[in-house]
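Following this line, the structures themselves.
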Structure P
Amino acid sequence: MTTVDKSENEWRAVLSTEQFRILRQKGTERAGTGEYDKHTAEGVYACAGCGTPLYKSSTKFNSGCGWPAFFDAIPGAVSRHEDRSFGVTRTEITCTACGGHLGHVFKGEGFSTPTNERHCVNSVSLKFNNE
């Protein structure tokens, strides 16, 4: 997988203010406001920062959480990191290629998915492409 390495100024030049806040500063969009929360078309969701394919629409499901939810990523596309912000331990997910913040992954919530995981992803972190 190709690694994308840009300076903060280079990222600011190619990302919108909101994309920069979320992808590079680990922000979160408000629940229910993202364009892909209820999106159901078939295709691939790529990183809005670098264009790397991250999720297939076949792994997307309606979790009711207010953000796009996926039960699995394209192998190798998403990295996991321990996140201890806000006084709790969570698992942050980032684009493996550029390090852009995607959201968090949660396990064991009882959704009937093959992995028993919910990748809770900011719509701003994604760009949809038809297959």
Structure Q
Amino acid sequence: MRTVIVTLLAGTLFGAGLTVGGMTDPARVIGFLDLFGDWDPTLAFVMAGAVAVMVVAWAVQKRLAHPLFAQKFSLPDRTDLDPRLVGGAVLFGVGWGIAGLCPGPGLAALAIAPLPAAIFCAAMLAGMALHRFGFDGD
């Protein structure tokens, strides 16, 4: 039960951060990605804040023997890089650029702009279902 409460609080904090940071506004995201047009640099500050938080988190993690709610840390390493991961990252970036949303902000946007966010979330779930049932290109 404790893990569920912590997970719920972390998800709520994440969604609030996305909303306050403007990541749930597709126009702002697309404006940030429009480097050669009407560029909106505000998300650069959001990303810089996220990097600063992660610098502190990595420093704290190095001093911990294990996470609070797990037996060990599951950290990525260089062997995780493969063509499927790179292809997925490219597909993610293209989708983010077209829709102005990615999964986290898309879900958080359901509370702000339910209809456009629901369309995005339905397409996201369809893609997940296609992958789950073996239609992932393999």
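Key figures
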| read-out | value |
| --- | --- |
| Value 1.8, calculated as distance in nm of label points 7 Å out along Cα→Cβ at positions 48 and 120, assigned to which of P, Q | P |
| With distance in nm of label points 7 Å out along Cα→Cβ at positions 32 and 56 derived as 3.3, matching label from P, Q | P |
| Origin of the derived value 36, 27, 10 (Cα extents along the principal axes in Å, for residues 72-111 alone; candidates P, Q) | Q |
| Value -22000, calculated as helix-only ellipticity at 222 nm (-39500 (n - 2.57) for each DSSP H run of 4 or more, over all residues; to 500), assigned to which of P, Q | Q |
| Cα Rg over 2.2 N^0.38 Å from the coordinates reads 1.21; which among P, Q | Q |
| Distance in nm of label points 7 Å out along Cα→Cβ at positions 8 and 40 from the coordinates reads 3.3; which among P, Q | Q |
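We did not get these values from a lab; they are worked out from the coordinates using the rules stated. What you see is a predicted model, and the numbers here were worked out from it, not measured in a lab. Cβ atoms are built from the backbone, for glycine too; each structure is taken alone.
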